Structure I
Amino acid sequence: MENLGKLKAQLTKNKVPCWVLYCEEHNDFVFKRFVSAGATAGAWAVVTPEAGFLIVHELDFDNVKGLNGWKVLSYKGKEDLGGRLKFVFEKIGHPAVVALNYSKIGMAKTDIVGFGLYKRLTKRIASIYREVGKNVRFDSAEFLIIGLFDSKGEKTIERMKIAAGIANEILISAFSEIREGQTEIQIAGIVHSLAEGRTVEGAKIDFAWDKAGCPIVLVGDNLTKGGHANPSSTQIKKGDTVYFDFGVTLTFDDGERVASDIQRMGYFLRDGETSAPPAVQKVFDTLVQAIDKGMEVLKSGVLGYKVDEAVRGVITGAGYPNYNHGTGHAIGEDAHGIGVALSVKAGALAKLPIAENGTYTIEPRIATPNGGSLEEMVCVRAGGAEFISARQTELMLIRG
């Protein structure tokens with residue numbers, strides 16, 4: 001009943017009268033998460049603010065017949081399915097608008113129904129309406145999906161803190177193992193060995209994205225590269241800055257998965273140095289100040305681009321070049337999650353409001369030789385934002 005209630009709540013909040021989710025061969029992750037993972041053949045979930053109907057093939061009926069709160073119907077073939085659909089739409093009064101899981105703003109994660117399937121679904125539903133002399137308009141369910149994933153429960157937030165803590169501990173250990181002459185690839189290998197040796201009670205640990213680029217490692221002049229560049233054969237030398245972009249996923253025994261995504265910056269001391277030179281320290285301090293500014297602005301209801309403007313303004317205001325990516329993103333089940341983007345105003349997701357109990361990253365960058373980048377995970381509460389990750393406030397100094 002809890003998951004069905006969440007679907008109904010999104011319909012009520014967004015004033016959408018009907019949501020149809022179609023899943024075949026587990027193609028729809030929203031259906032799997034909030035309806036059932038027990039249907040393999042074509043299954044239809046028809047949800048209104050008042051009711052939830054689930055139509056599944058008889059092969060799958062035993063897997064879903066006990067779902068609490070759902071009115072479950074089975075079918076044998078196409079004609080039988082047609083009769084079940086007619087029955088359901090008659091019961092809910094043929095609402096004028098039906099939402100489907102596709103995107104109108106180009107968000108890949110919510111564009112679940114492909115073009116061919118969209119044509120098939122809309123043709124079948126429209127034919128039911130024509131038989132009773134009514135019209136139907138189809139609309140995107142992406143804002144319903146965003147609403148489901150953007151705001152997190154307390155258990156999920158606590159688990160994300162665990163994932164962030166593991167990533168942070170691994171990176172702190174990795175800094176201590178860096179030696180002069182190691183390549184970015186070798187430094188990434190240090191993180192891999194540390195991560196693969198970790199265990200978490202009650203959960204499986206894995207890399208938050210493809211291992212070849214998790215972590216991202218950039219040193220010295222390579223800090224001018226884009227933030228998605230895989231580690232290279234460039235060797236670290238004394239006097240270089242270095243940064244990691246890294247995260248882990250935890251899949252718990254109850255099936256919930258959470259991710260972390262953080263960035264940490266260090267400096268390799270030259271012989272005789274006990275601290276970083278002023279230019280490097282200024283880079284780090286500016287990044288910290290930019291995150292401070294983001295935390296001031298990051299509040300429930302604030303549009304995502306407002307946070308981006310504030311953080312980006314600190315970087316450019318200090319005389320550094322603008323960076324070519326968003327200031328932050330939603331994070332949850334995946335490192336780049338579904339939800340508001342903390343990015344430039346031109347992006348549609350950046351014009352959405354920050355969600356209370358939403359979880360995001362803030363990741364300003366200074367893309368210069370011996371520049372740097374920091375990324376923290378945060379949660380937005382009623383009174384403002386708080387850190388999920390153990391924040392880096394001091395530059396890591398490497399003495400290897």
Structure II
Amino acid sequence: MGIYQELGIQPIINLYGPATRLSGSLMEPPVSEAMFQAAQESVRMDQLQAAASHIIAEITGAEAGYVTAGAAAGLTLGTAACMTGLDVARMNRLPETIGMPNEVIIPREHRSGYDHAIRAAGAYLVEVGMNEVFSGAGVRGTEAWEIEAAITDRTAAIAYFYHLGSKSSLKEVINVGKKHHIPVIVDAAAQLPPAENLRKFISLGADLVCYSGGKAIRGPQSSGILCGRRDLIASAALQNLDLDEDFCTWDPPPSLIPKEQMRGLPRHGIGRGLKVAKEEIVALLVALQLFTKEKCREDATRFQGLLERIASHLQRVPHVEAQITTTTTGSAFPLLQIKLNETELRQSAFQISKGLKNGTPPIYANTVLLSEGILIINPMNLNKELADIVAQRMVDVLSSSSSL
């Protein structure tokens with residue numbers, strides 16, 4: 001029996017992708033081994049985060065970096081840093097922000113449930129632009145001049161949730177931020193691969209960038225990366241670390257926290273509940289160092305083979321069309337789209353998806369296109385053995401469906 005069976009839980013096969021609700025990505029052996037080794041000794045957490053900062057900076061091109069409790073925690077800490085800087089009195093006041101710059105400008109079409117992480121620090125979102133593209137009422141997204149027009153003396157930051165096609169262009173938004181000395185925070189949680197994106201946003205001039213550590217990087221699911229300006233990373237660290245010390249004897253790593261610029265120690269900060277364990281920090285760093293352009297290419301090739309293996313089994317199932325999709329750049333991982341003729345199969349894609357979930361082992365396919373009769377297989381958590389199990393289960397479910 002495995003550990004999950006001992007707890008009375010049935011493990012699943014996660015074909016959805018690195019979704020948090022399905023426990024994210026599977027860690028590779030060197031990462032889980034690093035996590036085990038890190039658990040065997042004690043360290044100073046500020047020194048460990050300083051070492052992490054050096055590695056993250058080297059890989060991302062940022063001035064500094066910090067390991068967070070996921071990308072959402074990075075947004076909260078980054079927002080807090082933009083509102084307080086190194087002002088200890090302001091840190092102690094959060095999330096009460098009256099009288100300090102506390103507004104974060106965000107394009108209206110960038111709004112999502114994830115911006116809770118920004119508001120959690122005590123910030124107020126200022127929406128700009130009109131959601132015309134998504135409402136079908138026009139062709140324009142939010143434009144950079146609209147962001148600039150919203151800047152006041154209360155503006156603490158500009159938030160930008162990046163995805164292909166985000167409007168305005170990130171570079172235009174960064175130019176606005178630079179012009180007015182307003183930091184730009186980029187949420188790039190799921191923008192890996194390609195590995196080049198680890199440097200892309202910093203190279204464009206973003207002040208802070210957040211990444212998930214538990215998705216394509218394949219670190220612990222509860223880990224993330226915040227990288228960017230050294231002063232903002234220092235502020236984020238101060239509002240996250242346990243600082244229950246005397247200022248006169250406190251000796252933080254100067255590469256992470258500039259003690260000489262501070263007039264005292266903040267109390268436990270707004271991010272104290274977002275702490276990251278030493279095991280998670282070490283494992284994330286190992287995973288990050290493994291996440292190279294070459295490794296992504298190797299994984300993409302391996303995933304392509306696994307999906308072809310599943311697709312070949314589905315060829316013998318009537319009323320089903322399996323197609324592997326890739327990006328034009330070839331840098332992102334391939335997916336398998338399974339188009340279902342729901343009429344001939346006599347079941348909807350929703351019913352078939354439910355049948356896969358209710359079997360043994362439970363299989364969770366990606367469901368974002370179910371309304372179009374399409375199941376999607378993300379191969380990130382697959383190996384050859386699991387691919388064969390998936391192929392047989394899908395053949396069984398789809399064949400029994402068509403024979404009804």
Structure III
Amino acid sequence: MANSTRRKSSGLAEYKRIEGDLRKQIQEGLWPLGSMIPSRRDLASQYFVSLLTIGRAVEPLLADGTLRSDDRRGTFVAGANTANGKMESPSMVASAALGGKSPVSNVGMVAYIARDDFPEQLIVHTIEHVLSTKGDRVSLFNRYRGAGKVPAELIDEIDIALSSDINALIIICLDRDVAQTDAVLSDARLNNLPVVCILAGEIQRQISHVFYDNRSGGYQAMQHLMEHHHERYTIVSPFTATWTAERIAGVRSAAAHARVSEGNINLITGDGKPWRVLDDPRPMAYRATKSAIEAGWVPTGGIVGISDGVARGVIDAAAEIGLRPGIHYAIIGYDDGLEARDCDLTSVRPPMEAMAREATRLLYDHARGLDMSLQIRLNGHVIQRGSSRLLASVSPVFRP
């Protein structure tokens with residue numbers, strides 16, 4: 001993280017200093033290969049300089065291949081740190097992004113797509129759009145079996161896809177804990193096909209995958225809440241999973257960087273059971289929040305719901321004692337599903353379109369015989385709505 005201490009120097013020395021600092025952070029692995037760096041606006045805020053100064057600092061890194069910029073998506077680390085300390089561009093940068101003749105013709109997609117799974121639907125639609133512009137055919141193998149029904153096993157659906165007439169495969173698995181997905185991929189017989197995964201987190205397996213940085217999402221959520229200088233903050237996570245732990249770690253990291261005392265951060269876990277895809281997070285969060293209120297906790301300050309459904313459960317429980325979001329407390333969720341917009345909930349939006357496009361890029365590189373083990377780490381961004389805009393300073397009234 002860039003040093004947020006205000007510096008008085010400016011001009012040439014300032015932008016050169018920032019350029020050197022960015023290079024150092026990339027070489028030290030703070031931003032791994034394929035990860036998206038903070039936006040220029042965020043960097044300008046961190047370094048207390050103008051956007052023009054940040055632009056002058058970033059331009060040399062773009063020119064020498066250390067970074068690459070994608071229109072409307074962000075700037076990514078595109079260079080690999082070598083033994084002599086220099087940055088070299090990997091094959092994914094050298095390849096023509098999506099140009100030229102398609103190296104595949106029939107792509108299979110294994111996914112879990114229910115009617116209300118907005119993020120997954122958007123990913124699938126984006127992939128279909130990109131592939132169709134190249135003349136490729138897409139076959140969807142949907143693990144969804146209807147509301148309330150147990151989804152088809154991931155490995156079974158992969159086997160069905162591989163037994164069909166496809167010559168490339170995209171696996172979209174955001175509904176499972178990443179450790180479970182990693183175990184399935186180790187058992188799958190992928191038959192040396194070009195395969196790319198879109199996952200809920202990073203895996204160590206040598207397979208190309210794109211994932212959303214949950215830790216960064218937690219950091220952004222807490223940063224957003226801290227802009228309003230609340231005295232106390234609460235994290236609500238009524239179940240456990242790899243991605244919840246990463247989001248909580250990001251929240252705590254942002255708090256530590258801002259020197260918010262650990263004693264000013266409350267964690268509500270409820271039963272703390274492992275997350276399952278058929279679980280409804282809203283009633284789980286409602287019960288956990290209601291129990292916390294009965295034990296003396298009052299929903300005030302800044303609240304992080306570990307998902308949109310969790311945030312809505314908190315809102316439900318707080319409403320029973322007359323407390324409303326955006327008035328008595330600020331709250332933010334994750335995933336920015338349709339329900340977030342419906343209830344005016346601020347949410348951290350995953351980069352769904354970017355994940356889809358990067359996965360397609362990797363698939364084409366793979367099919368061309370280029371690097372087959374790349375990892376692309378992407379950051380989301382905060383969509384601010386009424387739930388985190390405190391309209392007035394209102395003292396909450398607690399009515400047990």
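Laboratory data are not the source of any read-out in this text; all were calculated from the coordinates shown. Just so we're clear, the structure is a prediction, and the values are computed from it rather than from any experiment. Cβ atoms are built from the backbone, for glycine too; each structure is taken alone.
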Upon calculation of FRET efficiency 1/(1 + (r/R0)^6) of positions 29 and 141 (r between Cβ atoms, R0 = 35 Å, to 0.05) from the atomic coordinates, which of the structures I, II, III produces 0.20?
-> II
Identify the structure, out of I, II, III, from whose coordinates Rg and Dmax of the Cα atoms in Å was calculated to give 23.2, 77.
-> II
Distance in nm of label points 7 Å out along Cα→Cβ at positions 77 and 277 was computed and gave 3.1; which structure, I, II, III, did it come from?
-> III
